[in-house]
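There are structures below to look over.
Here, each number is a calculation from the coordinates, and none is a lab measurement. All values derive from a computational prediction rather than experimental measurement. Cβ atoms are built from the backbone, for glycine too; each structure is taken alone.
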Structure 1
Amino acid sequence: MTKLLSFVRLARPKHYVKNVLVFVPLVYSQNMASADMLLSALVCFAAFCLLASGIYAVNDIADCEKDRAHPINKTRPIAAGKISKRAASSFATICIALSFSLFLLFGGGVVLLFGGLYLVLNLAYTFKLKHFPIIDCFCIAAGFLLRIYAGGAAIGEGVSEWLFLTITAGSLFMAFGKRRGEMLHLSRGGEQTARKVLAGYDMGFLNGIMFACSGVAVVFYALWAMTSTPLMIYTVPLFIFIICKYLLNVHNEKSFGDPVSVIFSDKVLVGAVALLGILSILFLYKG
């Protein structure tokens with residue numbers, strides 16, 4: 001049982017919430033009532049969950065030594081010695097193979113292409129690109145976008161220009177917030193625990209770019225809402241509240257800036273995000 005739990009931790013299921021983005025084209029194209037499209041989106045979601053778990057395992061293998069010196073990451077299964085690198089490699093191979101089988105069998109060539117690009121991007125990020133300031137955050141944002149476009153391809157729907165820009169700005173906002181959280185804890189963890197890329201960042205820059213990205217994300221979302229159904233404009237104040245609450249949480253000294261942790265550690269923020277989702281569905285399908 002302990003071994004099984006270690007593999008579950010290696011898979012990082014709590015981060016599967018990020019893959020909910022594959023449902024964005026389904027919801028906003030107003031096709032939720034289509035059983036075929038819903039099934040395609042669900043399969044795409046499952047495939048990305050498997051792919052993400054495989055990539056996380058590869059990342060933990062690559063960062064094993066650094067993780068052992070990190071105050072939080074030292075408890076990861078490989079760093080803690082609960083799973084060997086060989087076992088983790090086998091786990092990663094199986095997860096990635098299963099994900100691409102789902103992409104190919106249920107999604108088709110275009111979805112498979114997006115899945116392949118996602119894998120290549122994340123491997124490049126793990127072994128090289130995460131060490132370059134700015135590029136590292138754009139890689140994270142690109143990962144979010146690839147999920148959305150894969151979800152759109154799975155159901156045969158495109159992604160609107162304003163939605164593309166909203167997700168891009170929002171993803172960069174969260175990525176730079178994560179780096180800010182890591183920099184905030186740099187002095188506490190010591191040089192050994194720091195990412196190399198943090199040497200290229202400055203707290204003032206990260207504060208400024210976060211506010212800039214959050215601002216344009218609100219503008220893009222508002223423009224998208226105005227071109228959508230008439231009632232969607234009334235979700236903009238709630239979207240602004242979510243951005244503000246997220247910003248406040250990231251600036252908390254106890255925060256490491258991880259998007260999943262930032263959101264799920266705050267019941268008010270979770271409730272606001274859930275309410276935005278519910279209102280969006282109501283307004284899109286009844287508006």
Structure 2
Amino acid sequence: MRRFIAQRYVQINGELCLDPARRVKEGETITILKKPAPVPAAHREELNIRHLDNDVVVVEKPSGINTVRHPAELQWDERRRALSPTLQDRLQQALSAKLQRPVNQLPRLRIVHRIDKETSGLVVFARSPIAERELGRQFHAHSVVRHYLALVSGFLLPQTIRSVLVRDRGDGRRGSTDNPSLGKEAVTHVEVVERLSDFTLLSCHLETGRTHQIRIHLSEAGHPVCGEKVYMKRDGDTRVADASGCPRLFLHAAELGFRHPATGQELHWTMPLPADLAGYLDKLRKP
């Protein structure tokens with residue numbers, strides 16, 4: 001089995017397994033592929049660093065790579081980490097090459113927020129204690145500008161979605177509850193960017209930043225994000241499969257802005273849609 005894992009033949013629950021020490025839990029599904037899975041583009045392409053100074057670094061995250069490592073993986077040695085690098089890992093390597101300094105001589109990248117594995121877009125890491133503290137304060141105060149582009153099936157009106165999110169809505173998935181004492185408030189402001197024949201392109205402004213917030217809110221509004229595999233619209237208790245044909249989750253962190261933690265300067269970046277999502281959108285626009 002170790003040889004099959006090393007050669008990219010093994011999936012667990014639909015995700016490629018690259019760790020021979022990975023423990024399998026009851027109920028998980030193991031699949032042996034007919035041919036080895038290709039190396040994801042997110043692990044091959046060069047990272048686009050949009051801003052770098054002694055306190056912060058802003059980078060464009062490709063889809064298909066985790067922002068940071070899961071807590072259970074923090075004790076992994078370098079060999080195991082290299083099998084499945086995160087954005088945090090790859091960015092530190094890129095900074096090492098850019099600054100011509102060994103990784104162990106660079107300040108560590110401190111986590112202040114993250115975006116989902118399949119989501120692309122702008123991410124900021126702190127590079128100093130003051131930046132970690134000050135950016136954390138801004139995120140907590142909801143003063144950081146964060147706009148996402150999302151494509152949904154059907155016709156959705158501009159609106160503000162408010163709910164209380166919990167880790168388990170009753171089926172093992174995150175979702176909203178009617179009991180405000182059980183979870184945390186989540187607020188998403190939704191604007192319409194473009195209407196297509198059977199789809200709506202949205203701009204979603206996060207007032208709060210809960211895990212999977214946009215995906216949950218749009219799904220519970222009856223319009224799951226195209227390419228969604230987890231939070232699907234329900235007809236009674238029946239899951240409705242995504243029929244959009246979108247190549248992956250159509251969710252992109254297109255805008256990021258905050259006050260520099262050391263200088264106080266207002267900073268702002270935008271990032272266009274990646275080629276896969278832009279190409280899919282162009283196809284929808286054709287008559």
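Values as computed for the structure displayed
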{"quantity": "Identity of the structure behind -5500 (criterion: helix-only ellipticity at 222 nm (-39500 (n - 2.57) for each DSSP H run of 4 or more, over all residues; to 500), calculated), options 1, 2", "calculated": "2"}
{"quantity": "When distance in nm of label points 7 Å out along Cα→Cβ at positions 110 and 198 is computed for each of 1, 2, the largest belongs to", "calculated": "2"}
{"quantity": "Relative contact order in percent (Cα under 8 Å, 6 or more apart) - structure with the largest value, from 1, 2", "calculated": "1"}
